[in-house]
1. For relative contact order in percent (Cα under 8 Å, 6 or more apart), find whichever of I, II sits highest and give me its label.
2. If log10 I(q)/I(0) by the Debye sum over Cα atoms at q = 0.14 Å⁻¹ is computed to be -0.72, which of I, II is the source?
3. Given that helix-only ellipticity at 222 nm (-39500 (n - 2.57) for each DSSP H run of 4 or more, over all residues; to 500), derived from a single structure, equals -13500, which label among I, II identifies that structure?
Structure I
Amino acid sequence: MFKFRSMPIDAENKTGAVWASKLDKRATPFGAFLRKTSLDELPQLFNVLKGEMSLIGPRPERPVFVEKYKDEVPHYMKKHLVKAGLTGWAQVHGWRGNTCLHTRIEHDLYYIENWSLWLDIKIIIMTVFRGFVNKNAY
């Protein structure tokens with residue numbers, strides 16, 4: 001998946017993979033701006049154009065987190081039955097980043113089970129108004 005680099009290459013050498021948090025100091029100043037405005041996601045449009053991602057769908061997780069949560073969170077792997085999306089139902093409701101994973105999965109499953117063109121249009125509109133800058137984007 002394409003993304004702008006927002007942290008130094010060695011940002012997780014001491015901690016291993018961790019969720020970004022509000023007090024996280026690993027991002028560079030420009031990287032923090034990219035993350036706060038969700039502009040770090042912009043290169044993923046290339047993944048969408050290549051057919052590797054969908055415009056709308058459950059957001060992808062890093063493989064280390066997939067391995068960790070696939071057995072811990074009920075129905076976690078069901079989100080992988082569809083292509084990952086640039087934005088999604090969970091994200092437009094504020095469930096992104098270091099938030100309740102169970103609630104995020106509930107939203108992802110709602111999207112999968114209730115997919116419609118109208119729901120995708122609604123998510124696109126909601127993304128424009130509340131998906132780019134979010135209190136949980138850091």
Structure II
Amino acid sequence: MNREQALGEIIARHAGREGPLLPILHDVQRELGCVDDAVEATIAAELNLSRAEVHGVVSFYHDFHAEADDRPEVQVCRAEACKARGVEALIAGAEAAAGTRVRLSTVYCLGLCSVGPNARVGDRLHARLDTGSLKRLIESV
């Protein structure tokens with residue numbers, strides 16, 4: 001199945017659904033690996049939205065990427081609560097552990113503020129991280 005067919009099927013799966021944009025974007029990111037300009041334009045046309053409306057949503061959320069990247073991703077929360085709990089001291093070690101094999105991304109709030117520092121891999125959240133546990137998490141993906 002080519003990219004256009006896959007996109008068409010994703011959009012069709014959500015046809016008639018109230019508020020289909022975010023579910024479509026998540027499915028596109030998961031199945032195609034990115035939400036690029038051409039995909040944004042197609043989604044906008046199919047949902048009768050402006051390209052600016054779609055791009056505004058894509059650029060607001062950290063889950064969507066304009067280019068495909070096959071590396072596993074570890075998202076590290078660097079919001080205020082995690083900063084107060086010491087996440088900044090973990091970043092250099094995390095970057096070293098990630099190297100070029102793992103994409104290390106900064107996100108702002110994973111919703112576990114009282115048990116930070118936090119990270120997410122896929123749908124799994126990891127709390128109370130320290131240098132060693134974050135390094136092991138990165139190495140395990």
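Since every read-out is calculated from the coordinates, none of them should be taken as a lab result. Bear in mind the structure is a predicted one, so any value in this text is a computation, not a measurement.
1. Structure I gives the largest value of relative contact order in percent (Cα under 8 Å, 6 or more apart) among I, II.
2. Corresponding structure: II.
3. II
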